[in-house]
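Next come the structures, one after another.
We did not get these values from a lab; they are worked out from the coordinates using the rules stated. Bear in mind that the values here come from a model prediction, so they are computed numbers and not experimental data. Cβ atoms are built from the backbone, for glycine too; each structure is taken alone.
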Structure I
Amino acid sequence: MAMLATAGALLVLFLFNPTEHRFYPVCLFHQWTGWHCPGCGALRALHSLTHGRFLAALHFNPLLVLALPFLAYTGVHFFLREVASWPLRPIYVPNRWIKVLVAAFVLFTVLRNIPVAPFTWLAPPASPSTIVGADVRL
């Protein structure tokens, strides 16, 4: 069921650009504070990835793009273990790694909100036309 929901969400992201359609949720953190949260730009990044525009996706949300291989591995592992009943060990994440991940999220949030270069590159652009490499497909 989760894989079907994921496939459906990716299909919607492929067909409907988040910059052109208003049915996608808005970031309340950004709306209330004016700051970019770690997830700001994630929908636009996933839309770009579904169209093969890796550099544009990286520009919208580099943290998400770098985390996707790990998230995919975790999702496949969970599916094989829980749904397909493969005899796999649960994924164990030590406490120190959780602390490192939380620190990385906080640091990413702070850095992407510093209004000077090179930190401005971490924030998603206001207009998709300002993306360097937006038309580059891999």
Structure II
Amino acid sequence: MGDYYGSGPGWPLPLLAPFSSWPVLNPHAWEFNGWQSQLVLGVAALATCLIARACERTPLEAVFPGMDRMFSDLAVLGFSHRCSSRDCGRTALYRCHLCRVASCGGHLQFLGWGRVACTGCTERDRLPEAPSE
């Protein structure tokens, strides 16, 4: 639907390509950067954020599961949780990849590919070896 209506007036869509070069031209298409396209983008972004908060999943899950976990943790923690480290009190923006404890950026070690571990993690023995380069 977005391609059909949001492609811009006068832009033909070859819907059957590569099997046919017959173009479809929508006489009711809105401008490519019109308010309708911006509204669709805003609603899709809002829906993505709501799903990330409610279901703890993002569209990144299929390609970058570690980064998906970081973004969904950020959405769930929502700047309202405090760091679990003793006497810290800063806002917790991350969860440890291994033990799932909420921590601030000062009490984490970044493991790469969107994975983090807290500095006092008791699950360090489960941490896989880093690949040699």
Task: Top of I, II by FRET efficiency 1/(1 + (r/R0)^6) of positions 9 and 97 (r between Cβ atoms, R0 = 41 Å, to 0.05), largest first - done: I
- [ ] Out of I, II, choose the structure whose coordinates give helix-only ellipticity at 222 nm (-39500 (n - 2.57) for each DSSP H run of 4 or more, over all residues; to 500) equal to -15500 when calculated.
- [x] I
Open item on the list: If FRET efficiency 1/(1 + (r/R0)^6) of positions 25 and 121 (r between Cβ atoms, R0 = 30 Å, to 0.05) is calculated from each of I, II, which structure is the one that comes out at 0.75?
Closed with: I
- [ ] Determine which structure produced the value 14.2 for mean count of other Cβ atoms within 10 Å over residues 57-64, calculated from the coordinates; the candidates are I, II.
- [x] II
- [ ] Match the computed value 29 of relative contact order in percent (Cα under 8 Å, 6 or more apart) to one of the structures I, II, and report its label.
- [x] I
Task: Which of I, II yields 9.5 [mean count of other Cβ atoms within 10 Å over residues 17-24, calculated] - done: II
TODO: Please state which of the structures I, II yields -0.77, -0.88, -1.24 when log10 I(q)/I(0) by the Debye sum over Cα atoms at q = 0.14, 0.15, 0.19 Å⁻¹ is computed from it.
DONE: I
